[in-house]
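Just below sit the structures, each encoded as structure tokens.
Values quoted throughout were computed directly from the atomic coordinates according to the rules given, and no laboratory measurement underlies them. All of these numbers come straight from a predicted model, not from anything done at the bench. Cβ atoms are built from the backbone, for glycine too; each structure is taken alone.
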Structure P
Amino acid sequence: MHDELIQSAGEWRRDIHQHPELDYDVLRTADKVTSLLVEFGCDRVETGIGKSGVVGVVHGRNPQKGPNIAIRADMDALPIVEESGVAHASTRQGMMHACGHDGHTAMLLGAAKALAAERHFDGTLVLIFQPAEEGGGGARAMIEDGLFDRFEIDEIYGLHNWPSLEIGRFMLSPGPVLMASDRFTIELKGPGGHAARPHECVDVVLASSQLVSALHTIIPRNLDASEQAVLSVTSIHGGDAFNVLPGSIRLRGTVRTLSPHARDLCQSRVEELAEKLPQAFGAIGEVSYVRGYPPTINHAKQAKTLADAAARLVGEEAVERNMKALAASEDFSFFLEKKPGAFIFMGNGQTAPLHHPRYDFNDEALPHGIALWRELIQGGRS
């Protein structure tokens, strides 16, 4: 691979890292992507899809003789104060690229530049640069804004770096690779009062502690042991005095599941426990259960196509084709609900985990991501 291309990708990556943007407010990043796609000679570039997404189109040498393949990169950062200490650290207080979306964008730009110049493939390449992956559902927004109506797409592929995986290694699987992510908020209410006279009050603190314990029995006692799921109560808020029993307590948490059955069961049990258990203590329980990203489920044919492309680059021994599903979630799942495709994890070989203040995408991984996308489009389809 040309050193100049890798050098350019690194410069783009570090520039994006220095100027992180959140959610749908990725205007500077989108402008940079748009300018580069035009510079590369893409046949079509459209902006503002799903509020701030960018889509580029590159036709191969014979557009009518091959498939229309889409590749997606995410552009948004996280609301985290950076502690990496690198020279290209965030210049925006309280924002940083702690998940490697700067690297994902740079790698797809690098592949776009090479593929637009060479055109050694049949069919059409659709380049999707998406906002708001970090909880904002940018993939869904782009779909609702007509992504699949405005662009002809037969298959779609995505990638995420994985810090604990060595550089030069890949992992994926047919079927589920990431869990659905849902969240709940439970409000327990009752007449509070003096801590010295609990018999005259409703002790929502006690009720909440019992509810937390009960919620954590859902998975081990209601789901088959073979099903993967994670439930976590992540915050408890209520009361501000030593001698007062509060009138309300708020619990928040998440539920992550792989199967529709597990997802439905967990939701019904959370709602049932939140409403009925507090009654035993004289309290009222009100619950809000919000479904977030669905599970990311790879299509078997496309998972093999992507794994084969990776194996041609790094060797079969460096590609895990049957990885265990991870408890994280990804809104690429919305794309896979509409189109056949696959999502792969690429080694990033560093110690700081994703979403950590000291995380920084490892630029040594850039050539592998660029090469994977080029191989996917050219290697098995030229």
Structure Q
Amino acid sequence: MSEMTSRERILAALNHKEPDRIPFDMGSTQVTGISVIAYKNLRDYLGLPAVETEITDVIQQIAQPDEDIVEKLGIDVLGLFPLTSANWDPKESSLGPFRHRDEGNYWSYTDEWGVTFRMPKEDGLYYYLDKPAIDSFDVTVEQIKSHPWPDSGDPIRIKGLREIGQKYRSEGKAVMIKGLLAGIFEVSQRIRGMENCLVDLLSNETATAALFDKLLEAKLEFWEMALSELGDVVDVVSEADDYGTQTSQLMSPELFRKLMKPRLNILFTRIKKLAPNAYLFFHTCGSVREIIPDLIQLGVDILNPVHVTAEGMEPNALKRDFGDDLVFWGGGVETQNVLPNGTPDEVRDNVRRNVEALAPGGGFVFNTIHNIQADVPPENIMAMWKTMREY
């Protein structure tokens, strides 16, 4: 087989065909990336010059790979990153930049949804949620409606992205675009606080529905604006939510089907109408096997991060049961224990097992199970990469 371009390689995999080699992603989204600390260590290990790293997600401290890393590692897909709460502070100026508040031993930041995050100055790895936006126990629909919601459809959010997407296309790369905000359920937890949000699901369905509808509205406003301008230069549209834990779901399948599925249907139908030639990527962590048929029914083309160590997510069984309908984007190596703490040989063995399960017949893009964290040694990253390239 002759060598494909990166875009051809990705599109072959997305069409369930085996490309010339396994496509590789590192950094096309805020959930398939690498910590800025791990990134700098990797550059040092590879003998690449020090650079001022661009951060695509300040909350998670995720690095955008530079051109020399993209070339050296053969990264096949590059991301477009709109201005969002993860990389932009609209209160400072019309173009950002992201501003930290100095609070002594901490940096602090309140995002455009009203959620406050903090990060320790000393040895801080990323921001953590410090204060929800609507923290009262008995929230009302009126409180939700009167909350100061941001302008999701402001075209300044995508300024310059069309030119960047066209550049990536001209270089033979596949192009991914991320959304405005994390999932409806996930952002609801940030706005309400996780405990309040989970209680609301069972005891205050009216307010829960109002909050979900407001976030759905925000997503629709963003995608109407963004994909009207960018739909023809992107290959993959990224959406997300987090429903799973290591052993089960945060929201039961029954509640998912009652409260989330109808809203996702509205969202995904609109995305596909706006970008009919793009593939729909959906990120949800953890044990979500029970709702995978629902996701397929909703039109999801790609599942990420393929949390193969969670309950019910064994890779051979996923490929057997869902491989004809879903592309698995991730699942290449276990990132909670093996990648940060294992030996290079243990990393290689883990990669081999996962690739042998998920890659045959196409429908697989290699990525770690979520982002590469700060404590991952560069030796292990390269052991992962070299083993993946052997296949």
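Of the structures labelled P, Q, one was used to calculate relative contact order in percent (Cα under 8 Å, 6 or more apart), giving 20. Name it.
Values: P: 24; Q: 20.
So the calculation was done on Q.
Assign the value 4.2, calculated as distance in nm of label points 7 Å out along Cα→Cβ at positions 133 and 213, to the correct structure from P, Q. List each step's numbers first, then the result.
Details: P: 4.2; Q: 1.7.
Here the read-out was taken from P.
Computing mean count of other Cβ atoms within 10 Å over residues 37-44 for each of P, Q, which one ends up highest?
Max of mean count of other Cβ atoms within 10 Å over residues 37-44: Q.
For the read-out Rg/Rh (Cα atoms, Kirkwood Rh), a value of 0.94 was computed from one structure; give its label from P, Q. All intermediate terms of the calculation are to be shown ahead of the outcome.
Working: P: 1.05; Q: 0.94.
Clearly, the read-out refers to Q.
Using mean projected area of the Cα convex hull in nm², for residues 53-204 alone for the comparison, can you identify which of P, Q gives the largest number? Could the numbers behind the result be given before it?
Details: P: 16.2; Q: 11.2.
Structure P gives the largest value of mean projected area of the Cα convex hull in nm², for residues 53-204 alone among P, Q.
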